[in-house]
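Several structures are given next for inspection.
FYI, it's all coordinate maths here, none of it is from the lab. Note that the structure is predicted; figures quoted are calculated from it, not measured. Cβ atoms are built from the backbone, for glycine too; each structure is taken alone.
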Structure I
Amino acid sequence: MKKIFILTLFLAFTFSVFSQNLTGIQYSIGFGTGDMREYISPASFRGFTADYRYLPQPSVGVGLSIGWHLFYKELPDDTYDYRDLTFSGKQWRYSNHFPVLAVLDYFAMPERKISGFAGLGIGTMYSVRDLDMGVFSFQRHAWQFALKPELGVMVKFAKGFNFTLSASYLNGFKSGELPNQGFFTISTGFAIIH
């Protein structure tokens, strides 16, 4: 056990000294597709993503991405079917999504002031769908297998400080009580390479 601990410390020190790391945060706007769009059609202006990448080479990043995206819609009068019952009235609909993804990125021409990147995230997404109607509240939730392809650009402002703009599609596959939950995002934020 002691040998494993010492080896882990040595590897962590080696990675931090002889490689670069990228940390970033992005604000996201989401646009639902498929079942998500049927349930809540308006765009979501409530989303963010936090990223970490280990850069073994300047053009390759491996790491983790976590986020939160909230979709919301208020309906003045609508019906909702739950099992054998139908409820009618004013509705407040919410759909929360919490992705946790392992990510692989490729950075094209990282030495330039403006460079493009492409990435693929694979992992899980916890999705919660709520509907409130008067005194009634309904909730469906599931952990879903998730994929997230992404394309973007990175603009260098100062040494190690970058502005990012990207577009991605996050898809949580059918699981438990929920069908596929998919949405496009447009994100902007900052990334620091250290």
Structure II
Amino acid sequence: MTSSEPTDIRERIIQEATSLFVARGYHGISMREIAEAVGISKAGLYYHFRDKETLFLAILTANLKRVGSVISDARSAGVTTRDQISRMVQAILEQEPDQRAIIRLASQEMEHLSQEARAEFGFLYREKFISQVENILQAGVAGGELRAIDVGLSTWVLLGMMYPFFYPAHERELGSADEAIELMLIIFFDGAAAKDA
């Protein structure tokens, strides 16, 4: 066994389990099915992850850290509030469908986790994702780019606009991601009213 093998197995477990959770939900799969998909024994799976909740939380947390990095990068690279939000939305929606779907899974399947796991993830979700978006919008308000808005509510409105893209099954129905992103940003920043209305 090479020194990198355990990490590779752990990554394979996360990758296969992610696909299964996205396709069938938290209760739709068993640890046995995950082990079979990875090609290891159940004992091998339990060596890496204590139980299904631990595995699911590892997937959610890894994705959240990725999204947090995406938002940090967008904040660093973007000049204006709109530019930062545009970069963030673009980068999130450029992720593979299964990766985007994890954001949806986090909200849909959270009730199946223990109170302790929900609290742990909720703290991280707020820190890595929600607070960063709120901070971008708050800076826009403070800098005069945005009117005085409730940045918490505005963050959820923006995420609500993105939410349909977190369903891999709706990929074709949504058309061009670039067109959708452009329209989303126009509606979010400019509103949908005609200029002379």
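Computing mean count of other Cβ atoms within 10 Å over residues 28-35 gives 18.5 for which of I, II? Only structure I yields this read-out.
For which of I, II does helix-only ellipticity at 222 nm (-39500 (n - 2.57) for each DSSP H run of 4 or more, over all residues; to 500), calculated from the coordinates, equal -22000? Structure II accounts for this read-out.
Starting from the value 3, 14, 19, 22, 19, 12, 7, 3, 0: which structure in I, II was P(r) over Cα pairs in 5 Å bins from 0, in percent, for residues 92-163 alone calculated from? Attributed to the structure labelled II. Set I, II, criterion distance in nm of label points 7 Å out along Cα→Cβ at positions 20 and 44: the highest-scoring structure is I. When distance in nm of label points 7 Å out along Cα→Cβ at positions 36 and 52 is computed across structures I, II, the figure 2.5 traces back to I.
Figure out for me which of the structures I, II the number 41, 23, 16 belongs to, where Cα extents along the principal axes in Å, for residues 60-123 alone was derived from the coordinates. Source structure for this number: II. Can you rank I, II by Rg/Rh (Cα atoms, Kirkwood Rh) and just name the one with the largest value? Largest one: structure I. When mean count of other Cβ atoms within 10 Å over residues 84-91 is computed for each of I, II, the one that comes out at 20.6 is II.
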